[in-house]
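These are the structures in question, set out in turn.
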Structure 1
């Protein structure tokens with residue numbers, strides 16, 4: 001089974017930025033997700049193979065993800081595409097309607113190509129409280145659109161935020177915006193436990209492939 005992780009720097013897994021507390025790059029969540037899947041399949045003596053391709057681009061907008069969808073997703077012939085985007089759009093002050101249109105266009109394009117779409121909410125932020133409400137608004141829209149399309153929705157915001165104030169938990173933060181290794185591992189574990197594990201459980205153990 002092949003999965004494409006489509007996104008921006010939160011998918012790339014970068015932490016080596018000017019304001020980051022870490023000088024070492026974090027292990028990206030797609031790589032962690034691959035490890036979790038391989039460990040699970042090995043423990044169940046399954047011959048199923050899982051490949052998670054990292055198609056994140058630093059600084060990318062949802063419009064850029066949509067523009068490169070054919071090359072980075074369709075051409076790879078994956079079974080699923082996990083889309084995590086919108087952080088940079090919010091940072092540039094783009095309107096919610098435009099961001100939502102780009103994301104839903106990605107979900108719909110995947111459906112037309114027979115690729116399973118997985119929608120992710122945008123994680124929170126630490127140290128920039130005025131940018132939290134737009135994230136909550138966008139995430140509500142993402143969830144609603146995912147439910148309309150009956151596709152998987154993964155709430156990465158809830159998985160990494162402080163429930164008391166909706167801020168990104170400090171334990172997961174590299175620089176307030178990007179995550180550290182612990183944060184990316186948390187995302188990967190959440191994605192595995194709340195989506196991928198069920199997919200793998202539904203696959204026959206005698207099915208091999210990537």
Structure 2
């Protein structure tokens with residue numbers, strides 16, 4: 001298993017007398033395969049946060065959202081999420097194509113208010129075996145975990161989600177085009193390709 005702490009992290013732990021608790025948390029909480037508890041936080045999620053980096057260290061943190069089921073744990077060692085039509089910058093996919101190292105953060109805002117953090121190696125797939133599982137996805141991202149670990153729920157607010165976004169693709173539903181695509185300074189620059197690929 002890859003090393004969990006960097007030298008600088010260990011230095012801070014020693015400076016602040018937290019090395020023992022940090023090691024205990026690593027040894028008893030960190031794992032590299034998904035558990036049922038991980039799945040119970042990840043699979044109902046309507047969104048998560050994704051961090052990526054280009055080969056030269058250009059960082060990006062992105063909000064990834066969709067309908068329930070847009071992210072799935074397909075095996076104990078494989079998480080898959082849909083990539084939908086966006087703003088056309090492809091910052092996440094571009095970074096992943098250069099540097100497969102990713103970090104994901106899932107947050108549960110009700111009940112036990114749990115967090116799951118995931119570090120892993122990502123790849124992009126257009127394979128219909130995966131894409132057909134996610135209606136209207138352009139492609140999917142496959143993530144093989146190296147470190148999965150819970151995070152302290154302290155400071156997570158209680159939030160009520162009243163409704164999902166009308167832009168979330170789902171089986172039998174094609175979302176409307178987002179308003180920003182009709183703005184005068186942007187619409188002439190948009191591609192005329194279909195916003196989504198079908199999984200057929």
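When Rg and Dmax of the Cα atoms in Å is calculated, the result is 16.4, 51; to which of the structures 1, 2 does this value belong? The structure behind it is 1.
Among candidates 1, 2, the computation of relative contact order in percent (Cα under 8 Å, 6 or more apart) that gave 21 used structure 2. Each of 1, 2 could give helix-only ellipticity at 222 nm (-39500 (n - 2.57) for each DSSP H run of 4 or more, over all residues; to 500), but the derived value -12000 comes from 1.
For percent of Cα pairs over 14 Å apart, for residues 90-153 alone, the highest value in the series 1, 2 is held by structure 2. Can you spot which of 1, 2 the value 2.6 was calculated from, given it is distance in nm of label points 7 Å out along Cα→Cβ at positions 66 and 162? Clearly, the read-out refers to 2. When distance in nm of label points 7 Å out along Cα→Cβ at positions 82 and 146 is computed across structures 1, 2, the figure 3.0 traces back to 2. Taking distance in nm of label points 7 Å out along Cα→Cβ at positions 34 and 106 as the criterion, the top-ranked structure out of 1, 2 is 1, with the highest value.
Where a number appears in this text, it was derived from the coordinates with a stated rule and is not lab data. Everything quoted here is computed from the prediction, not taken from an experiment. Cβ atoms are built from the backbone, for glycine too; each structure is taken alone.
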